[in-house]
1. Taking distance in nm of label points 7 Å out along Cα→Cβ at positions 24 and 56 from the coordinates of each of P, Q, which one would give 4.4?
2. Which one of P, Q has mean projected area of the Cα convex hull in nm², as calculated from the coordinates, equal to 14.9?
3. The value -17500 for helix-only ellipticity at 222 nm (-39500 (n - 2.57) for each DSSP H run of 4 or more, over all residues; to 500) was derived from one model only; which of P, Q is it?
4. Can you say which of P, Q returns 3.7 when distance in nm of label points 7 Å out along Cα→Cβ at positions 16 and 40 is computed?
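Values in this text are rule-based calculations from the coordinates and carry no lab data. Just so you know, these numbers come straight off a predicted model, no measurement behind them. Cβ atoms are built from the backbone, for glycine too; each structure is taken alone.
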Structure P
Amino acid sequence: MLLIFGTRAVEDLLRTLVFVCRVCGQRDEQRILRRRTRLSLFFVPVLTVSTRYLLECSHCGTVSPIGKEEAQGSVRWAGNSDQ
């Protein structure tokens, strides 16, 4: 019997905000991303193995990990400031 399995990383853009980058110090767009690594069986995603939240600067391209609470708090804050 042949068993085909593997992993794949999937990125979701949660929000784009404008603030000062931690690395380059420029005020530019920062993307908040959620990267999930999924286990697939016969090319069908079955299980999420890990979830990471990332902050990506559009000016310098630096990607830095952030906590789940920080990512969700930034998304909530941005949602309130849109109104």
Structure Q
Amino acid sequence: MMPETHSPLRRFVNGWLAFAHLIGTVQMVVLLTVVYWVFIPLMHVPFGLIADPLRLRRSTGSGWREREVPGNAMEYMTRQW
């Protein structure tokens, strides 16, 4: 005996799953929008005040950076990693 595929319970479950999928999609869009427009700018404020990746702020020293000089050039070039 095969179960009836169009039972009221099956229709209810399918409707509920479609509704839950819709609610989940709307919730995801709202949550990601809030994260993008609220939390990311709030995290940027402290990092933006501290960081200077382009070295635009004047430092007390010169603009030169010390580099490590390799002892043996051939050995240094063969061991790149």
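1. For distance in nm of label points 7 Å out along Cα→Cβ at positions 24 and 56, the value 4.4 is produced by structure Q.
2. Q
3. Source structure: Q.
4. Q
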